[in-house]
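In structure tokens below, several structures.
Where a number appears in this text, it was derived from the coordinates with a stated rule and is not lab data. Everything numeric in this text was worked out from a predicted model, so none of it was measured. Cβ atoms are built from the backbone, for glycine too; each structure is taken alone.
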Structure 1
Amino acid sequence: MIKFLTNPKHFTGVVLIAIWFSLDIYVPNVLHNFAETFSLVNLFNIVRLVVPYITFVIFVLFFYKKLNFKTGSFKLNLILTVLILNFLVQLITSYVYQDISINNANLIMLSCMSLILFVFDFNFGNSKKTLILSWFVLFTIFSWFSLVMFQWYFSPENQTANLYGGWPSSFLTIPGLTENIPRSSGIGRSSLMLAIPIMLYLVIAKRINLIFYFIYNYCFFILIITQSRIVLFGFFLISFVVTYYVFTLKLKTIAKIKKIILIFLVPILITFGMIAIKTALLIQIENRNILNRDILIRKVDPTTITSNRFRDWKLILKKNNNVLFGNGAMGDRWIIGQSASNLILYNYSSSGIIGVLLFAIFLFRSFFVCSKILLFDEKKISYNNYILLSACYIQYFIMGRSLVESSFAIFGIDFLVFFAAYFFMEQYYNKKLNK
């Protein structure tokens with residue numbers, strides 16, 4: 001164990017896991033609850049709050065001689081400078097306009113710590129393992145919340161055959177454990193980010209790994225019943241890509257058809273079988289022959305296609321008086337009291353036009369390199385590149401999702417997965433250029 005932890009490649013994984021499990025911490029409430037009442041839950045939350053900093057400090061003290069905040073890529077160094085400047089602007093304007101919230105400072109610190117770890121692993125050629133570790137931790141978190149959701153889906157309390165919308169109070173299985181109960185769209189997003197690499201693996205696999213296949217079918221079911229439009233649209237697009245990859249394989253037609261059946265038809269049958277079971281239970285409970293459409297399909301506000309996001313976007317544009325440098329981290333909440341639900345407008349409210357321009361440079365870099373890899377460098381799928389292809393498609397998906405969510409502009413699940421995928425992509429691209 002000592003030998004394992006003294007290896008910097010392994011210790012970065014320990015720190016990264018600690019950062020992942022501090023995701024939903026809201027610092028003021030954690031400190032207040034711990035000061036007011038001693039309990040195992042409050043103690044556990046304090047541990048989740050401080051462990052990332054403790055492990056990071058130990059990491060720096062032990063491996064400071066190996067720390068290098070520059071990479072071998074000039075363009076990546078430029079991108080890192082852009083990101084640091086963006087966070088610096090948010091930190092300074094938080095202090096100027098918001099008297100700096102301790103929670104905002106925590107989010108910025110965790111973001112910077114994560115980037116340092118990603119850079120360290122990049123320099124040691126360890127970015128692929130970091131991405132795989134991120135998927136593993138995401139799966140752990142996803143499993144906890146989705147299994148609670150799965151159980152509630154079939155319970156009598158749930159009067160619908162879909163799970164779009166907020167979470168009932170019964171999901172708080174351990175009171176005080178989490179500050180932010182994830183929305184159904186967030187669970188759907190996680191299911192797709194886990195499903196993408198498994199889908200690409202199934203394309204090239206000669207033998208099906210039953211564990212992976214079970215996870216894939218479960219993720220498929222969750223993303224269908226959560227009914228997030230952006231997630232379903234993302235899945236629709238990746239399905240075309242997967243179908244294309246299948247038909248480019250050097251296999252007999254019957255073998256290709258079998259893969260299509262395994263990847264699409266079987267999960268569809270399982271999912272709609274589950275929905276049919278829930279529908280039958282609802283009919284039995286309600287003692288009726290047919291179900292209302294809203295029972296099966298999420299309710300949609302006929303007056304807006306953006307779930308009132310457009311109204312929030314207009315308010316941010318109207319109320320933001322600090323146009324150039326913004327209002328600091330979480331500036332959207334400072335202006336309108338809630339999320340901007342858009343990456344560009346989040347940056348506009350938090351770090352102003354300066355932040356929008358800085359982040360636009362980064363977005364262009366990510367999109368450009370992903371497109372070059374997918375369209376020119378790695379046009380065919382294989383065992384050697386399916387994880388790289390997954391990293392590119394996940395970046396596409398998260399960037400698309402950022403049109404309707406703040407997404408990876410702020411520290412969270414999108415942030416950690418996106419940057420793990422991004423640095424792995426940059427590592428491949430840098431090696432290819434230096435050959």
Structure 2
Amino acid sequence: MNQGSIAVRLVAASSSSERIGFVTLFALGMSIGLLMVFNSQLSGDQVTMLNLGWQLARQHVWVPHGMLTSAGGYSPGGLTSLLVGAQLLLWNDYRSPALFLLILNAGAFLLLARALKPALTPFGQFLLLPLIWLSPWHLYFSSHVWDPNYMFVFAVLHLITAQRMSRHDETWTTAAHVLVLGLGIQIHTSAAVLCILSVLLYLTKLIKVNRTGFALGMLLCMASVAPWMLAIIHQPALLPGGNGFPLRGILYVFPFARGVMYWLKMSSLSFAGQMAQFDFTPALGAGLDAVLRPFASAVGTLAQSSLIASTWLQWRFFRKRPFALFGPRRSVDSPRSWLRLYVTALFAAALIAFAVSPTTIMFWQVLITLPASALALIMSAEALARSRLRLQVQRAATLWSVTTVVLLLCQAVASPMYRCGSYKLPVPSAMLADLHARTQCLR
């Protein structure tokens with residue numbers, strides 16, 4: 001057997017091993033997600049969102065607005081009601097939207113992994129699993145009912161349509177891109193970040209906009225919000241943005257800095273406080289809780305240090321690109337070059353959104369940036385993996401992955417959103433009874 005044949009077999013074996021590893025970790029994440037869906041609890045926001053869909057599915061009443069926004073008023077359009085209502089028609093259970101949300105996020109991740117394959121090394125493709133799919137910032141918010149939890153799907157669809165628009169001037173791709181923006185705003189107003197991003201991509205000629213497709217997309221968006229526009233004539237209070245004032249983030253500094261901090265956190269294992277409030281008693285009993293709670297808290301505390309690594313790797317990615325978007329044009333023919341500029345543009349769009357936001361930035365408003373934040377870290381880690389630090393980077397990736405899985409398992413049974421009895425709700429309503437809400441968990 002000649003050396004060429006041996007090399008081909010080694011490459012084939014390596015590719016097969018990578019595929020098996022990818023499928024295994026993806027399936028592990030899906031299994032944990034399903035456990036989270038089964039254990040998911042109801043707080044006020046979850047009940048409100050379920051009610052939007054339940055009114056359509058059971059009482060045939062279409063509510064023409066979405067959820068309450070942080071700045072007051074409600075998200076425009078009735079897409080939330082349609083989406084949740086359709087899911088309840090398929091499975092009449094309070095966990096139905098959580099299950100379909102997990103499925104949507106899984107599909108979006110697989111699309112993302114496929115779209116990014118030409119732009120990333122094999123090591124970078126592996127890092128998509130621990131830093132995006134298995135990231136507790138992703139999986140935790142992919143497995144229960146809440147409007148910001150859909151934003152990962154819209155972020156991925158935006159990237160994929162923009163990626164194609166960078167190469168092709170197509171009617172349907174542009175229409176789909178505009179529709180992603182319009183429908184995203186209806187689900188959660190944080191989709192405004194993607195709107196700003198699209199403007200930046202157009203101004204920097206990173207995407208080609210087809211005029212017919214743009215007009216078609218705008219027409220579809222306007223048609224989808226027509227019932228809401230009629231509703232606000234009679235109820236002006238439905239308009240979002242009633243509280244706060246523009247440029248609040250710049251004036252007070254802290255709201256803007258808070259947004260930047262959450263960008264860094266999205267690619268780390270440093271979580272919002274509620275995600276790490278562990279109590280294993282309801283699921284496993286007081287005896288195991290006495291052992292597991294200190295262990296989980298210790299792992300969570302140590303995981304906070306990942307924010308240092310995330311910040312350093314983000315700095316390595318952005319340090320050479322502060323003016324890359326508007327500086328002398330570089331070739332963006334390669335998928336990797338274009339992806340670098342896309343991530344840079346999204347960071348700039350996020351900074352603009354943080355600055356003009358009328359309210360203090362909260363983590364749920366930054367969830368939409370998770371894929372881009374993770375990609376900045378991934379591409380920096382790829383560069384380190386090609387240096388003399390290769391072994392250390394690979395070990396760090398393994399440790400990160402193991403820590404992530406441990407934290408996810410703890411969250412799936414012991415964090416408030418997945419722990420029976422965490423939230424206090426009013427007396428069970430007809431809706432909760434119809435959706436088979438577990439009364440023993442409603443206190």
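Of structures 1, 2, which gives -21000 when helix-only ellipticity at 222 nm (-39500 (n - 2.57) for each DSSP H run of 4 or more, over all residues; to 500) is computed from the coordinates?
For helix-only ellipticity at 222 nm (-39500 (n - 2.57) for each DSSP H run of 4 or more, over all residues; to 500), the value -21000 is produced by structure 2.
Given a value of 4.0 for distance in nm of label points 7 Å out along Cα→Cβ at positions 36 and 388, point me to the structure among 1, 2 it was derived from.
Computing distance in nm of label points 7 Å out along Cα→Cβ at positions 36 and 388 on every structure in 1, 2 gives 4.0 only for 2.
Ranked by FRET efficiency 1/(1 + (r/R0)^6) of positions 68 and 252 (r between Cβ atoms, R0 = 41 Å, to 0.05), which of 1, 2 sits at the highest value?
2
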